[in-house]
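Every number in this text was worked out from the coordinates using simple rules, so none of it is lab data. These numbers were taken from a predicted model, which means no experiment stands behind them. Cβ atoms are built from the backbone, for glycine too; each structure is taken alone.
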Structure 1
Amino acid sequence: MTSQPLHTAQPSINTGLDGVTVAATAICDVRGQVGDLRYRGRSIDYWVEQEFSVAAAAILDLPALGIDLDLAQVLFETGELSPSEEAFVRAQVRGDSPRRHPMIVLQSLVPLLELDKADELAARNGWTSARQREALAGVLIAAKLPQVVATLINACAESGTTSVARYPNQPDYIKRFLQMLGVTDPSPVQLRALRVTQILQLEHSLNAGTFAARVVASTQASLPAAVSGAFGALSGVLHGGADQAAIEMADEVGNPAGAKDFVAQALASGLKVMGMGHREYKVVDPRAVHVKALAREVSQGTQHEVTYATLEAVEAAFSEEMRLKNKALHANLEFYKGVVYRALGAPDRAFTALFAMARVFGYVAHVLESRDNSRIIRPAAQYVGN
């Protein structure tokens, strides 16, 4: 019998799950029709003025689980890798082995992290429920990632080192990370650029990575397994990898003068202009407003100024093309973010790992929240074979 093609475009099949509500959440509210984003009921415009650990603590909402701690202090005290964890990371970046993509390393490492200190912290404070211990394990995962990511960034750099980044005696989360990158005395501009960018990436409701985490968690798998699954989703170019793709696109365009022709050719050939448009936002992505301003500020007077100007020209050319087609597609968070990361010294291959370092707080929060009403996620498929 001759095989018949699969017909997957039937009206009853929603391959992207657009508009399908599968969970209730109190963590993040994406108001795409009006261009608003809220963490725990407060606008992102409020959160970008806060310290990173304050925003991260709000995402986790540990007091709701009966856990009262100073998140910034716990992240500092538990963030240094153990000798065995260092050995694993060192093996991924040593000079005689292939350099694995940072997201592959993160996805592999999370289930192997040593989380014994979470149990010690729980026992010392009387936080003995399974939910409380799992929450503390999530805090430890988030605490350890910066040293891993800093090591991967240093290894990816042209003058990359194969040693594990030194863990500095610095209690401030953002300053500590920049010091691990070798920025001994970060400027106020550098500190603000990283702080705001990472706050903007803490959480974004049921995106692909978060949904992946909830799917894994729904099987009663461990929190590290759920985070690892989320990182796998985040690594995709249509998700967390869009920032790298967008800035590499700018490199291809070369300068602002080439933007108009590039956009016209891309649209004519059906190519996606990376970083433009967003599934949720029908107006301007509120995160993009902040990141664009940061990119402009950190690039001024540097080698990255032409890259920023090229992206701005691509955005203008694309917006004009969309206006002529009566469409409204705008730059999203990923479009200008690469300029910020490059200006901070991060190589392109490490951009998504920096994203993961922030978004892990959202993943942990969603896994914990999903435990309240846990049911295995098992959608149906319409059989169209013989």
Structure 2
Amino acid sequence: MRKHSALLSTVALAAVLAVAVPALAFPAPQAAAPAAQASLPKVVILATGGTIAGVQPKEGDPGYKSGSLSIESLIGAAPGVDKLAVLEGEQIASIGSQDMNDAVWLKLARRVNEVLARPDVAGIVITHGTDTLEETGFFLGLVTKSDKPVVLVGSMRPATSTSPDGPLNLYNGVAVAADPAAKGLGILVVANDDLHSARYITKTNTTDVQTFISTGRGALGEAYYGKMVVYGAPSNRHTTRSEFSLDGLTALPRVDIVYAYENVDGTQVKAAVAAGARGIVLAGVGDGNGTQALIDALAEAAKQGVVVVRSSRVGSGIVRRNIELNDDKLGFVAGVDLNPPKARVLLRLALTRTTDVKAIQRAFEEY
């Protein structure tokens, strides 16, 4: 038995390492019959990397390299996904989402709009790492100019783990992107059988597969083994109702986040201003507050023309205008229910259009 066990372990390890070679990672999905293919909607998969395409260096190793697998490998690991839609794939990037950046954002957003403009495309699935998925999703919701479904999927476990969650997330994501009932819901996230709006979702756990939660309002519905159930729709402006656009946009303005904590001074604020920040988001304690030294530094930055948005580090709740602090007097914007990373996304796009605090406050109340 020991010899047999050792042999099986060697074979298993070889199989895991073979996944690092995309062409050998998974068998190609069986093509559907021509008549069946003709009746299926077309879904385009745009891949950016992330844990869903991650590979462990050896069997059982908790570490992994993000973005190691090809789109073909991801599709091959989700049996039956080719029976949900005619699939096309394109590799936008191959990075862990901790390394997501403006260049990839702009490339991805432009490609999303180009693909959705095709009359033969029903929807898009984006594979993405979970670390910054909520920021990318919210950004896309502000600049996508179509009501066709765009679904982000990721995973908490790499593709070579004992029980990867990526294949089922991809399967359900394709099902949602192919479903006409998903039109008009904005940018969506499918994770662990749940259907979320990218506007409300946030990552809440470092490793748990149930890491994504839509704070405040809850999930939009369910995506369960290829079937979508919708409980409600996002109430905020998005996609076709958004005033923001990529037209003429080659770069995004710098906006930094400063973090409030016991005895914090204004050093972070001064550094952000010196670095050229046009906006600053406060990840404040409680209802978007901070020490007097921190607030004084933010008020001085606001006087210099830097737009300051108050958000909270708490994780949920609403930062209302002129509560805790006098925003009118200080020249601040109240971040409403957007967490600091998402407040930063909206502020960056708002600054491409205006620096007027009242106009930016309106944007935070509508988006």
Fill in the blank from the handout: P(r) over Cα pairs in 20 Å bins from 0, in percent gets 27, 57, 16, 0 when computed on, of labels 1, 2, structure 1
Problem - Structure responsible for 13.6, with mean count of other Cβ atoms within 10 Å over residues 241-248 calculated and labels 1, 2 on offer - result: 2
Exercise for the section: Assign the value 12, calculated as relative contact order in percent (Cα under 8 Å, 6 or more apart), to the correct structure from 1, 2. Expected result: 2
Exercise for the section: Rank structures 1, 2 by distance in nm of label points 7 Å out along Cα→Cβ at positions 57 and 137 and report only the one at the top, that is, the highest. Expected result: 2
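Matching task: -17000 is the computed value of helix-only ellipticity at 222 nm (-39500 (n - 2.57) for each DSSP H run of 4 or more, over all residues; to 500). Pick the structure from 1, 2. Let's see the in-between values first.
Details: 1: -17000; 2: -9000.
This figure was derived from 1.
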